[in-house]
Structure I
Amino acid sequence: MSEKPYIAREALERYRDALWHRTPAARVTNDVSAARFIDEVACCLAFGGYSLGVPTLWMAACGEREPVYPEHSHHDPAVGLVWNAKESIPQAGLAYYGRLFLRKPSFVARAWLPTILAAYPPAILSPQGEAVVSVLRQAGPLSTDEVGLRTGITERKTLVNALNETQAALQVVKTEERYDPFTYVWGTFGELFAQDMAEAAEIPPAIARRKLVWRWLKSTGAVSSRRLASILGWPRTMVDEAVGPLLEAGSVVADVRLEGQPGTFLAEPQLCA
């Protein structure tokens with residue numbers, strides 16, 4: 001019996017260093033390079049460090065493998081870059097921004113948005129989530145407080161949870177950040193991304209899921225099926241169904257051992273060569 005494919009930890013880290021811009025030379029320095037980074041990885045988180053095992057714009061802005069989040073973040077250039085990018089890049093129509101992967105603030109390259117919309121199954125919303133979507137469809141974009149008033153959701157935590165739920169369900173999206181006083185403005189996907197939704201309707205969901213799983217496998221280099229399901233917020237069975245054809249095509253390698261880690265992983269073929 002042949003041995004399982006094996007990846008040295010440092011080989012995986014060097015792969016991620018290059019792809020995730022975790023080196024000073026490749027560091028993201030402005031909105032232009034931030035948008036380019038999002039296009040390159042297709043999907044990423046806004047913030048988060050080494051332990052998450054996924055690309056984040058903040059790590060790319062730091063240009064380090066294991067950056068430490070600053071104590072005084074308001075004066076940190078990398079944090080400031082991400083805070084600016086999460087408003088300017090979506091407003092320029094270059095990416096989607098919302099709570100999607102790991103239910104954390106995430107970016108999706110605009111070219112990948114139809115695939116995302118086709119890949120995710122329709123969500124069953126809570127009554128509060130349904131109320132938020134209904135109000136925004138009727139009234140158009142509203143501030144957080146206005147959403148609360150019109151839905152009758154008076155408890156702040158409940159309102160925030162409903163907004164987060166509807167973002168993860170790809171029903172609601174932040175359209176604007178207003179200042180003095182600071183607030184978010186919310187709208188519906190149907191209003192803001194009508195063309196993307198029309199394109200998504202033409203993509204078979206199984207193909208979209210296969211493409212998205214392949215993209216995340218390529219982005220991470222190596223990841224377990226369980227972790228991939230957690231990143232996407234899908235049942236493990238849905239991930240496994242998408243992985244099957246990728247294995248047959250040789251686009252993914254299974255049963256890979258990773259140095260220092262228990263269990264086996266799915267991996268990018270070039271790392272197993």
Structure II
Amino acid sequence: MITGINEIHKVVEGDLTFVDVEKYYASSLASAASVILINKETTCPPGKTLLLVGNPFEIYNQLIGRLRQDPSFHLQIAKSAEVHPSAILEPGVVVGAHVKIGANCYIQGNCYIGSGTQIGERVIIDAGTTIGTNAFYFKDYGTHREKWLSGGHVEIDDDVFIGSLCTINRGVSGTTRIGKGSKLDCQVHVGHGVVIGEDCLIAGQVGIGGKTIIGNRVTIYGQAGIAQNLVIADRVTILAKSGIGHNLEEGKTYFGIPATEARERYREMATLRQITRDKTK
């Protein structure tokens with residue numbers, strides 16, 4: 001039995017996934033996936049099923065479209081949405097199918113809450129924020145790019161604050177999650193499948209690439225950019241305008257482009273200033 005459909009980064013036992021690029025055959029065949037759409041005849045590992053098809057991505061996308069796409073809705077609040085009676089939704093809030101909004105939430109005007117989004121209790125979402133929008137994820141054929149249909153959703157835990165004009169994408173096949181008590185300033189972008197831990201503080205104009213995992217009590221200052229598929233450990237501090245392209249270790253402070261430990265970066269800057277002064281003498 002197939003019990004789930006997931007991209008290769010997210011698969012668990014029972015899942016169907018696909019592979020169509022030679023360099024990923026070995027990792028896909030060794031993954032936890034139980035059923036794999038594949039475009040090359042090869043030895044089938046024990047306990048798995050391989051389905052040989054000409055274009056695995058196309059079949060995968062068709063399955064997501066048939067089985068994991070939420071229904072379109074034509075009301076401002078979809079009939080299947082569950083909104084707690086104590087929650088306050090200002091005018092212009094759009095709530096998609098199968099959304100759940102918990103007790104004592106306050107959602108300001110003109111927010112969009114996409115289908116399947118799960119919101120805990122005492123969550124505040126300021127005006128103009130969009131949650132549960134499509135993942136920015138495309139299959140590159142060399143001559144054109146085809147959109148991966150998004151089959152995941154968003155989960156927001158209790159006591160989260162989200163400022164105005166933030167964008168939080170749904171997962172491609174998994175969940176984008178914001179942990180309990182975390183606070184996001186205005187104009188923060190959270191990519192598909194990102195997991196943000198508890199009690200994090202994220203300042204304005206931060207961008208977080210897809211599938212990156214951020215630990216608990218992480219502080220990210222304004223305009224920092226974090227690449228995809230990274231792990232940011234607990235209690236990390238990322239200073240303003242830093243560019244993060246590698247995993248970060250627990251409890252340390254980082255700065256710069258590319259970011260390094262702040263003390264090391266400051267020493268480099270001081271050394272460079274001293275060299276410049278010496279040359280002008």
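Read the figures in this text as sums done on the coordinates, not as results from a lab. What you see is a predicted model; the values in this text were computed from it and never measured.
Quick notes on this structure:
- Parent structure of the calculated result -14500, given that helix-only ellipticity at 222 nm (-39500 (n - 2.57) for each DSSP H run of 4 or more, over all residues; to 500) is the read-out and I, II the choices: I
- Origin of the derived value 101 (volume of the Cα convex hull per residue in Å³, for residues 58-193 alone; candidates I, II): II
- Calculated for structures I, II, relative contact order in percent (Cα under 8 Å, 6 or more apart) is largest in I.
- Which entry (I, II) yields the derived value 1.05 for Cα Rg over 2.2 N^0.38 Å: I
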